[in-house]
Structure 1
Amino acid sequence: MPAGEMKIFSGTANPELAKKICAHLSICLSKSKSFQFSEGNIYVNLLENVRRKEIFFIQSGCVPVNDLIMETLFYIDAFKRSSASTVTVVLPFFPYTKGDKKDEPRVSIRAKVISEIIEATGADRLLTLDLQPPQIQGFFKIPVDNLYAMPVFCDYLKELNIPDLIIAAPDFGAAKMADNFAHRLNAPVALGSKQRHGHVESVQITNVIGDVKDKNVVIVDDMIISGGTICEMGKMLKSNGALKIYACVTHALLSDEFIQNIEDCSFDELIITDTFPQKETFQHPKIKRLSVAHLLSEAISSIYNGDPLSKLFSGVNLIENNR
């Protein structure tokens, strides 16, 4: 049976990204409204008919994360109650990924809870980006497509034509990500050893495995908030003789403190994506922002048309060919 008409809606987290995705797909962003009452309750309303339509809902798990989760659930419920054919939730950044395991007594596996409520509310599919760790996909019974921002970064890095390039992971968690970058850019890999004590943002890089002397280094990571990890990694790389230092980070929830202290960081350029909305005050010569709208629009088009997504994983190791 042919698919119904595609409609794309946006939550309040990142409407600019939703508009860019629609521009790539040459369709209009569908109309809806959402607001919060004075007592904190959230209200959503679809302003278009969605009966038998294929819905893609764009949201992101940024601040205020709990309000945006509830808004997402209410939108899913509204789509299903309005007889939408399918609802694909597009969460470029999946919230509570730091709560993916039970590594202490008497704690919640928060990422599991988020996956269950999204599924229970009626979502048919999830599309996300650089899910870390990727095993969170196993919390879902519905299909999950975890894309990689790596091709977007690599295209930009190739334009820079950086000589004597080496890719660096700030910790073991980013090692696979660094390996994929290195494979695509034909560069060697260095690895940092990171220590974090308790639930704090401050970290310590104690060692770098790999020869970075007289090399230009690209640090890769999935997320940045305070900037502690890449700043400490940058200092360690400089002390080991590295020349220019770049940092590629997919999800950038930049704090005011980080922007104020960015000049003290050792990297020459921080390259981020637009999975998070950014304040105008966060404009800085050291920050380069790339858009993942084209990548997400290709994935949405493939899902809608029933095409495989394997073409979007070019250069990524250990990805099944017929996904």
Structure 2
Amino acid sequence: MEIVKIMNFKKIKGDASDREFYRLDNSILVYSKKNKYKNLLVYDCINKILNKYKIHAPKLIKNGYDKNSIQITDLGKKNIKNILNKNNRYKIYKKIIDILINFKKIKNIKTINLNGKYYRMKKYNHKDLYDEADLFNKWYTPYYNKKLAEPYKKKKIRKILNVLIKKIKLPNNIFVHRDFHVSNMMYKNKKIYLIDSQDAVIGNPAYDLASLIDDVRYKLSNSLKKKIYSYFLQKNKKIDKKSFQNDFLILSVLRNLKILGIFTRLAKRDKKNNYLKFIPYTWKLIKLRTSDNKIFDELVSCLNDKN
């Protein structure tokens, strides 16, 4: 179904990707001509893997990959972010953590894709983490911090990033959604559904918790952050708490440096300026995780342009 033929359907709000979404009678049509391998094929594969392990995600209704589209289940209009309030917040976050715990059950990381071939999930590595965090240097600093954009500063920050990544302790051995936050969760029939999962990989057990707790789009009090973190550890009694905390802090900082770069790129390259409003809180999260922690001393000093 080409784009000219779907203009009569109701277009619905999209995300930061180059996909377009249309509400049909009983389904959602996802259209993507650019980078459709990830936006359609990989997206469907990850959804299949999640559903196989009884983790709710959209299901394929119709394969139109050859015409740049797929039809998936309509999960309605209730986003988890929009139904949270002071009375239900912790209760809902506990349910989200329970989903996160269930990621450990995912063992079979391959499935049949839309073209009838095998798709196997990618394993995250240190280079991936570095390349993502380096978006801070490539996009944020040239526009918003000229001092940090100077070649010698970029070189120093990149060296620090590599040192931090080498300090990560836990292995990449678990399903990681990578955009695991309340904006990417829908609520239907008293169940939570995960969306926007095309970037999922096999990665670090702390990554998705950092995405959830240090969500730049939804502010949580520090006390609630600690409660959610504690609940996760309570449900994961076998995990090495010291190593996990180490990785949680590093991954949160690296992820938020990446986000500063991505949101700047969305604004400057793609003219999506609405993401810039999240930048001040992103910096607050970086400050929260780097404060009073010696492993970040050099990074803090460099970001503050003290040497």
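Details
- Of the structures 1, 2, the one that 138 was derived from, the read-out being volume of the Cα convex hull per residue in Å³: 2
- Looking at relative contact order in percent (Cα under 8 Å, 6 or more apart) over structures 1, 2, structure 2 comes out largest.
- Given -12500 for helix-only ellipticity at 222 nm (-39500 (n - 2.57) for each DSSP H run of 4 or more, over all residues; to 500), calculated: source structure among 1, 2: 2
- Origin of the derived value 37, 27, 25 (Cα extents along the principal axes in Å, for residues 176-255 alone; candidates 1, 2): 2
Here, each number is a calculation from the coordinates, and none is a lab measurement. Nothing here was measured: the structure is a model prediction, and the numbers come from that model.
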